[in-house]
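Please find the structures below.
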Structure P
Amino acid sequence: MVREKIYATSNPPAPNRPVIFDADICNGCNTCVEACDADVFIPNPDKGKPPLILYPDECWYGGCCVAHCPMPGAIKFNLPLMQRVRWKRMTTGGHFRL
């Protein structure tokens with residue numbers, strides 16, 4: 001029986017990156033892979049490396065991957081630009097969104 005090698009690679013880069021992994025902190029435990037509701041990640045075939053982001057456009061930006069990560073600072077949540085915009089009231093200095 002002939003065994004085929006199957007490779008998993010990321011999709012072409014999208015304009016959005018839902019999360020940014022710090023490879024120096026991430027230990028490759030894949031807790032974020034299991035916690036993700038949208039199945040954006042798959043485990044990295046190289047042990048001890050951050051998961052691969054296969055479907056960045058499918059991210060719901062819920063943050064469960066960051067919340068469940070046991071290594072603080074290993075995952076940085078990267079909201080889309082339109083969700084990062086805040087307005088500031090000149091009179092009170094309070095921030096708000098439209």
Structure Q
Amino acid sequence: MLEKQIVVDLIEILENGCIQVRTKTAIKEDGVEISSKFHRHVVTPGDDYSDENAKVQAICLTVHTPEVVEAYRLAQLDEMLNNTVPARLTGESQDSQ
């Protein structure tokens with residue numbers, strides 16, 4: 001008998017408050033795994049995590065404090081404001097820099 005099993009098998013908390021979630025989909029035949037694949041996604045501070053696995057929701061509730069959400073937002077804004085366009089995309093020569 002074939003069985004498809006989907007489980008969240010890895011949850012990682014990154015320094016910036018992002019939570020990486022790995023989901024494993026396994027195909028089993030008579031209880032023996034014959035195939036598997038993995039999918040990863042990230043829950044960033046401030047994201048809606050209501051559709052996540054119960055363990056992921058509990059971790060998000062603990063980690064994504066208002067302070068973490070604001071720090072992440074400010075870091076993203078800072079990165080966006082200070083990110084420069086490479087010369088190869090602006091048409092400027094390398095010598096003019």
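Throughout, read-outs are computed from the coordinates displayed, never taken from laboratory work. Just so it is clear, the model here is predicted, and its values are computed rather than measured. Cβ atoms are built from the backbone, for glycine too; each structure is taken alone.
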Original post:
Given a computed value of 29 for relative contact order in percent (Cα under 8 Å, 6 or more apart), which structure among P, Q does it belong to?
Top reply: P
**OP:** Have a look at P, Q and say which one yields 11.9 for mean count of other Cβ atoms within 10 Å over residues 36-43, as calculated.
**Re:** Q
**OP:** Identify which of structures P, Q gives the largest calculated value of Kirkwood radius over Cα pairs in Å.
**Re:** Q
Original post:
Can you say which of P, Q returns -2500 when helix-only ellipticity at 222 nm (-39500 (n - 2.57) for each DSSP H run of 4 or more, over all residues; to 500) is computed?
Top reply: P
